[in-house]
Structure 1
Amino acid sequence: MFINCPFYFYYRQVALDYMPPEAAAIIKGGPLAPDITGVVTFKSAPGGTMVCVDMFGLPQFRPAEGNKQQIGPFGFHIHENGNCEVGDVADPFKAAGGHWNPNGQPHGNHAGDFPVLFSNHGVARMCFFTDKFMVRDVVGKSIVIHESPDDYRTQPAGNSGRRLACGSVKVYSI
């Protein structure tokens, strides 16, 4: 059968790389970090979802000092609601709700827990695979970028600080 061909998995991956995403969130910075812009895309992959991020305008890293949290690397999560209204300018994007956690897992294992974004001169790019959801499950949710890194243990949300940017996940169309 063709699956036994040594190049089958390579060509399957190449084909996946060139397929358009099925859903995307256009990310825009709020009042605390208005320069942030970017996109998060979602593609079906065998056994789960491929998530890719292209982010620009992230704030400069700042170590923690006194009672202030560090800025960067940036917590990055799926939130429950697709509502990215700013609301309170001192504490924006609360309408996005909490972290998306459809299976009631402890923080660090939520379906909406993603790796932190490492900024290089304001730019962060990465792709990763997750088997915790399918693309259709995240349409109507939001992506939120937080000011500080997620510690993946503090309940319920990882102590990742204020919400800097947000985007609603929508079905992607060309």
Structure 2
Amino acid sequence: MKKNILANYAGAGVAALALILALPWYLLALGPKQFGLIGFVVLLQAVLGLIDAGMSQALVREVALQFHAGLAGRQRTADLLLGFERIFWGFALAVGLLMALLSPVIASHWLALDGLAPDAGQVALYGAAAIFAVQFPGSLYRSILVGAQAQVRLNLVMMAGALLRHIGGALLVTF
């Protein structure tokens, strides 16, 4: 239990620290207007993430009950994962596609681009759609690892992802 608690603190700390350290590079390289677009994309991701509506937490409970119940329990967990994967990936791809299709309307009616090219808003929304389509199902796999009491493995993946995302993002916007 100590190992899991320490892993959770380390994972949360690295993710927060990576963002804090990368933030000045983002702002310097992008400027306030383009950084505002990133703020909108992050807001959109957070709002769409609410759609999960507790399914991940229910999955944690079911995995915790089934996973440690022998071979039959692991088979039920695998079946449950397969069903949830279909739901999560289907939903993520459908919403991502819908967001991409609606990006011209969203960019022209919701965003005040103040001097930025009109295409900049659409490109940001295309990126948001792609990020959502790939990132939303991650909560499913996170739930499986939490339910299976594999917090060390989960936090190693989360730390690596946070470092890659923010170091890669800082390098991308710099160059």
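Quick look at the values:
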| item | result |
| --- | --- |
| Per relative contact order in percent (Cα under 8 Å, 6 or more apart), the highest-valued of structures 1, 2 | 2 |
| Identity of the structure behind 42, 11, 8 (criterion: semi-axes √(5λ) of the Cα gyration tensor in Å, for residues 60-131 alone, calculated), options 1, 2 | 2 |
| With helix-only ellipticity at 222 nm (-39500 (n - 2.57) for each DSSP H run of 4 or more, over all residues; to 500) derived as -31000, matching label from 1, 2 | 2 |
| Highest-scoring label, criterion being Kirkwood radius over Cα pairs in Å, among 1, 2 | 2 |
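Since every read-out is calculated from the coordinates, none of them should be taken as a lab result. Please read all numbers here as calculations on a predicted model, not as lab measurements.
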